[in-house]
Structure I
Amino acid sequence: MTEETIKIEGRFPPVLPAVAVRDVVMFPGMNLPLSVNRQKSIAAIDLALQAGKYVLALSQKSAETEDPREGDIYHFGVLSEITQNLRMPDGSLKVFLQGVARAKVDKLEFNAMTNSWFADVSYPTEIKDDSPETIALMRQLLDGFENYAKVSRRIAVEGVSFLRRIEDGSKLADTVASNMIVKTADRQDILETVPVKERLEKLIKLLAGEVEILSLEEKIHNKVRAQIEKGQKEYYLNEQMKAIRKELSQKDDF
């Protein structure tokens, strides 16, 4: 599939300082509290604050990489606005990022003078889609997310009612994706999937897989718990029988 992108000179900057984030993938509309303590990331945030509060959030392929190189970073991220920032006594930063738009990296370079990454970016065009097929996919996604919330116990089922008020398929997909507990690679794949229908379909499959895995985990947990409880009951019964035999033996001796 050919990916259409456009440089929006007036609305979004074509060149951005970039920060590599670990263990999370940003989505448009997502709020992310971030502790920034790596020098390259601090430099990128400082540059972004000086230039207008926009930074490119790019996810690392591996959270364990302490000093990522270009090949360790995904080349598709999110234009993010720094809505809050606080410098700590040790020089680190606490920032809040607000995801604004998908951004494809056309060129990523490290600038030794500023000690930070810079990216030439283009912004994928998203075509609004309110076709009956898309609406049906949105409803299926909501039903799947509700099942996921029930079995995962990490998300309040009541939150699904809020999601049902979202009428835009792209926003719904990104909101669901940002609340799912899945692998970084899966989240990145959803981020890079620009067409709304395709994104909804991928999320529906991911949710179905997660629900199946969580249901099996619950089944295994209940089976193990039942076996443990049975073993404990048998142990206590055996101990009680030993105590009764001992008591009867003492009475016979008397």
Structure II
Amino acid sequence: MITLVSLFSGSSGNAIYVSNNNTKILVDAGLSGKKIEEALSSIGEDIRDIQAILISHEHMDHVMGAGVLARRFGIPIYANKRTWDSMYGTLKNIKPECIRMFNTGDNFYIGDIEIHTFRTPHDAAEPVGFNFLYNGKKVTIATDMGHMNSSLLSCLEGCDMILIESNHDIEMLKMGRYPWPLKKRILGDTGHLCNETAAQVVAYLAKMGTKKFLLGHLSKENNFPELAFETVKNALLEKSIIAGRDVYLGVAHRDRVSEAISV
């Protein structure tokens, strides 16, 4: 069994806990070390038991607390070389034994969980998503994506559970207060995934057999949890799939821990 808990999810900071009976992993650490410690403690976990921090990309909402946690607790940080090159100065004074590099597309193990990394379309050095594989189960984290394509979709297929980005409502973003260059960035091919695209992906994966979905990285300014949920729920309904009966559908909070989801 693999369990996923979203500790925080959004542009103000991201951290996700993934575990099984023997292995405990943190994916991204985009808040202060103290907040991440407290969030883990709230679900009965100790930061000292974390065996690795996986970094999806170097933006501050994904790496802010990683350096502190590595220095204080000796937790190794895993990232690809281009991400390390981009974030090393931000993390500061990381001991060599805490620096772990992978090549995007590699499969490797942390404890007894196999991890597959795949490239995501975002405006960072070399952003990645993660598949976690254990005992025939597959859990996927795919956020910070400007668009969906067949290559990326193939990395999501076959998952039992996925945390997928549902960042913004297009009309809210267009009519909102963001300056045009920022709107253009978010809407671009290397920006963030909108509710409508997330809904299409979820409906497709549900048809393919995925049973559990968590919508993440919602914008505070350009989305509402209820709107993201309803957009996806309606897309599922068009495929005769009912959220809450046929599949689990939830929303990851930006400022608090989600429920634990296990497969």
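Ranked by mean count of other Cβ atoms within 10 Å over residues 56-63, which of I, II sits at the highest value? Intermediate results must be reported in sequence, preceding the final value.
On the way: I: 19.1; II: 22.8.
Greatest value across I, II: structure II.
Work out which structure the value 115 belongs to, where volume of the Cα convex hull per residue in Å³ was derived from one of I, II. That value comes from structure II.
Given a value of 3.1 for distance in nm of label points 7 Å out along Cα→Cβ at positions 72 and 112, point me to the structure among I, II it was derived from.
Numbers: I: 1.9; II: 3.1.
That value comes from structure II.
Quick check on the output: -9000 is helix-only ellipticity at 222 nm (-39500 (n - 2.57) for each DSSP H run of 4 or more, over all residues; to 500), derived from one of I, II. Which one produced it? Comparing all candidates, it corresponds to II.
Calculating distance in nm of label points 7 Å out along Cα→Cβ at positions 160 and 200 for structures I, II picks out II as the one with the greatest value.
Where a number appears in this text, it was derived from the coordinates with a stated rule and is not lab data. Everything numeric here is computed off the predicted structure, so don't read it as measured data. Cβ atoms are built from the backbone, for glycine too; each structure is taken alone.
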